[in-house]
Structure P
Amino acid sequence: MSLGTSMNIRILLVALIFIFLGGTVKLMGFILFSSKAVLVDGITCVAAFLSGLIVIVTTRAALKPPDVDHHYGHWRIAYGGPLGILIIYSASLGVALASMGFPEPYSVDVRATYSAILGTLLYSIAILIARLDPIGGSTLAVFGWSEVLEGLVSAIAAYAGASYSYIIDYFGGILILGYLLVAILRESRDLIFKISDVAEEGIEERIREELESRKLKIISLRVRMLVPGRYAGDATVVAPCNLSLEAANIIVDEITDFLKRNNIDLTVHIDKDPKCS
């Protein structure tokens with residue numbers, strides 16, 4: 001599914017509802033049952049909710065049509081979603097670490113385990129929905145899967161903390177923070193790759209095949225991914241000697257129209273073949 005309709009926003013709104021419910025359940029688990037592991041888990045859920053709001057705003061902006069300053073459309077504004085997610089999760093990492101404090105003795109109620117499990121189930125539903133959106137939603141889903149793992153860790157840590165020692169619960173929270181740091185670093189690298197004008201594998205070959213099938217000789221071809229599922233580029237071609245410039249332009253128009261319907265915005269320049277008399 002490519003970024004291109006208001007359906008993306010509806011998907012994210014539904015996912016956000018489940019994120020809110022899951023986060024609320026987990027935070028109540030800390031407030032009522034005193035689990036530090038569930039506290040950290042709940043803070044990252046708050047981060048997920050705020051991240052979802054940013055993704056919705058950037059997705060709405062990305063759906064705007066082309067204008068004088070954005071000839072290929074506003075698609076790449078959608079990357080503000082993943083960037084915002086990384087910023088918010090980085091901030092939540094610091095807040096959660098500060099909230100942990102020193103491991104002073106505290107009492108954990110075993111019911112914190114049930115809060116962690118229920119919150120994680122609600123969050124899992126949100127992830128399955130959010131991953132349908134290819135930009136912000138996919139990044140949100142990656143952190144969401146981290147949330148699922150964090151939820152399992154917090155549930156186990158809370159149970160062990162209630163049954164054996166608060167120390168286990170405390171270090172469960174520290175383990176979640178360590179995993180969150182790894183996820184932030186991994187997704188930062190992935191975002192840099194996506195915005196580096198990479199040409200998705202197979203797209204260039206697809207364009208070449210379309211041009212060469214109409215007897216056009218390719219001199220140069222450049223293509224970039226705007227967002228997953230949408231591409232833009234330019235090509236310079238030479239038409240056969242027995243083809244008039246007018247006919248060549250008609251063929252190029254047919255090709256570019258076909259490609260545009262398949263989310264590839266290609267500008268084609270026709271050069272005169274020096275071999276033609």
Structure Q
Amino acid sequence: MLRKGFTIKNLTRSCFDVLARKDSQILLIKVLEDANSISRQCTEEMIAVASYLNASPLIIAEKAGSRLDSNIVYSRFDIYTLNISTFFNCISNKFPFIRRSKAGLTASVIGKKLREKREELGYSLNALSKKIGVTSRMIMKYENEGSEVTINRAMKMYDLFGHHVFSQVDVFSQRGNPESRFETEVSKKYIELGFDATETKKTPFDIIARKEDELILTEVSDKVNPQMESLSKLLEADNLVIFNKKKPKNIPSMTKEEFMDFDKANELVRFLKEF
């Protein structure tokens with residue numbers, strides 16, 4: 001990834017193991033031997049944090065019960081899951097077109113491309129239907145509407161037309177809208193100030209908050225996580241510590257009472273920028 005121009009931050013005791021950034025592209029990566037070992041709570045937190053960072057969550061694993069095949073995209077609790085060779089292909093802009101879904105291994109046909117290739121190579125609807133093993137009406141449906149096809153039919157099309165008639169699975173396209181999830185007074189205060197905010201259990205920070213382009217990572221602790229400084233720099237985020245007894249040095253910090261006294265978001269942002 002370094003050779004591809006990414007800046008990397010490795011994390012410990014977090015719902016994601018690697019944060020990687022290249023220009024505006026941000027990846028949150030969980031690396032596992034078996035993808036089935038990850039919990040839904042962990043994936044939900046990855047998805048939530050990714051939505052605030054406009055990042056793509058990914059799971060890289062060797063297996064999910066059985067071995068993960070190369071150039072196939074799997075899914076675990078709604079997060080794209082792939083093996084390491086598939087991931088390396090993706091960061092080289094070589095995306096797969098086969099995915100595993102509830103229907104098994106499938107590929108998505110691009111109807112317009114299929115028609116163009118069929119006509120270019122001189123196949124009639126009837127001739128192509130016999131080669132694929134479907135009816136002429138089904139070929140017309142593929143061309144007019146596009147469709148998910150089984151791996152057997154996809155490979156027959158691939159042998160005739162190559163990968164151009166299939167939609168690539170862009171594993172970096174997963175994006176979500178931030179949703180606020182809060183229980184504590186601090187996170188509720190962020191909501192009152194007009195931020196979207198969510199609490200986290202398995203990241204170096206306790207709360208992530210966003211308002212337009214302003215991103216704040218907040219720790220509620222007397223002990224500062226040593227990972228936070230480099231993490232916030234990589235994300236171009238502000239870092240705030242809300243302490244109980246011991247004031248941290250050289251970083252923006254305040255007591256809970258001081259934080260609760262803010263009336264406007266721009267007052268908090270100004271404090272962070274002027275520190």
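Worth a mention:
- Look at mean count of other Cβ atoms within 10 Å over residues 66-73 for each of P, Q: the largest one is in Q.
- Value 22.9, calculated as mean count of other Cβ atoms within 10 Å over residues 202-209, assigned to which of P, Q: Q
- Parent structure of the calculated result 19.2, given that mean count of other Cβ atoms within 10 Å over residues 74-81 is the read-out and P, Q the choices: Q
- Relative contact order in percent (Cα under 8 Å, 6 or more apart) from the coordinates reads 14; which among P, Q: Q
- Test item: distance in nm of label points 7 Å out along Cα→Cβ at positions 130 and 210 calculated as 5.5, pick one of P, Q: Q
- Looking across P, Q, the calculation of mean count of other Cβ atoms within 10 Å over residues 170-177 that yields 22.1 traces back to P.
- Answer label among P, Q for the case where distance in nm of label points 7 Å out along Cα→Cβ at positions 42 and 194, calculated from the coordinates, equals 3.1: P
- Among P, Q, structure where semi-axes √(5λ) of the Cα gyration tensor in Å, for residues 146-257 alone as derived comes to 45, 16, 12: Q
- Entry that produces -9500 once helix-only ellipticity at 222 nm (-39500 (n - 2.57) for each DSSP H run of 4 or more, over all residues; to 500) is calculated, selected from P, Q: Q
- If percent of Cα pairs over 11 Å apart, for residues 114-153 alone is computed and equals 55, the structure in P, Q: P
Any read-out appearing in this document is the output of simple, stated calculations on the displayed coordinates, not a laboratory observation. Since the model is a prediction, treat every value here as computed from it, not as a measurement. Cβ atoms are built from the backbone, for glycine too; each structure is taken alone.
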